[in-house]
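Take a look at the structures below.
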Structure 1
């Protein structure tokens, strides 16, 4: 079954993580970076976990799992080594219509957390649909060599240029053509070689040609 890829806005949304191991810690940090209100439930938290996962939007609850912790949650990640408990968490999520991901158990996942390449606003998600996450990680390593922080700065510059195109170019077809020229490889090469200011001046010249 094909999955629907999506980037979620988790700002202020409740996300529950069950577990206190290294995998759970990674999930907590990722959710917190996305602005979620993260509730972490586990019988005990080690000092390393508490240190790495502390933050204003992270709540650590030392307790055994109970379905009540799913209240008002958008999603839940189960990262425990207890298969029976993981199944119970998944079943509770299905009853409450909470999106659930049971780590390393594709059949108990409403969603997968992809391998991610992040370069500023540029984000590239890689998934094998649960078949082999390790291969997704391998592909990510290859893409990390291809895309640098400069690509992220290029996207930031494109955002500003796109706004100017929308403001100054009235014809929709002209806007489409211009945006196509702006994102091509030659445009990035010019940005990389001459810098942002020179690139912006060149884009402004292109805009004037279409107004």
Structure 2
């Protein structure tokens, strides 16, 4: 659980209040991390093992000992990186982590059916905690009236809250930030139908 019940309720109510005035459909989605990073764990463990092996060559050790050093090094680092993913992530470039997180976010937007609304006005506020990644993904009708650059400003502020372990505050501020523009461009309709859940989705 990434948010306690009270925090989830506050976020859900904020979404509900906005959707009383706007036809847009907001969804809050949060996950611990966007990948198992198994391949990256193997590659990084091998890389460090190779470096250790090069240093080991400077010492006069038998072939058997050299092999033992290699095997032991690989399994120690593999265990550490696999068990403590934050340690692994600290070695990976931010651009690499963000690319993987973005791909995962777009996949979930589709998998969770957010692109199937009748109005095409879905907006997903996605957070991946371990990568410290935030993205706001919008459906086609939203994109027609609100440029992606607008959402990036909100994302930049949201990321600061995520890095400071203020996830719920980040969500509330982000949702409040877009209230005015959504109500203006997508006012509530008489036949409005709430197609997506207001509850926080935890993956």
Structure 3
């Protein structure tokens, strides 16, 4: 998201995180002159999404926008995650998953991240708009809770019930609830939330 009005509208929904993409090659890039509204609810955590970015640049954005989390969505090293950990900056480390994904590669990151995020492997770093086979998540054995991403929308979130016995912490909504890249549909997000509430009652 990047439009102040859209950000404020989404923040009024029962959401826990708002993501802002600081990756210039993404169609959802916030831009060089991004202004983040200052009156967002305290309960909503602000997440900066970065792809293979220099640590100093990320730290600058954390300070500039008072980010609560950094989401590292590229090929970031364990050492870089540890840098943020030592600075008390919360980290979500993303991995691109397909049917052959080896979850053991997440193990070295475990001491230095708060959450993992498992997204569909595709040509882009996120925002590909398609699911992967969620059954592969049963191979995940680490203790770190995870976000699930990849083409989630009202028509498929009911299937999340099959993951109820896994360490699924949250879902990441992106292209499946957009009006256009970078602009979220309030109605689509509300519909997803309603669907989720109906299956967990």
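Quick note: the coordinates plus some simple rules give every number you see, no bench work behind them. Just so you know, these numbers come straight off a predicted model, no measurement behind them. Cβ atoms are built from the backbone, for glycine too; each structure is taken alone.
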Hey, relative contact order in percent (Cα under 8 Å, 6 or more apart) derived from one of 1, 2, 3 reads 39; which structure?
2
Which structure, out of 1, 2, 3, was helix-only ellipticity at 222 nm (-39500 (n - 2.57) for each DSSP H run of 4 or more, over all residues; to 500) derived from, given a value of -15500?
1
Given a value of 5.7 for distance in nm of label points 7 Å out along Cα→Cβ at positions 50 and 178, calculated from one of 1, 2, 3, which structure does it belong to?
1
For the read-out semi-axes √(5λ) of the Cα gyration tensor in Å, a value of 45, 15, 14 was computed from one structure; give its label from 1, 2, 3.
2
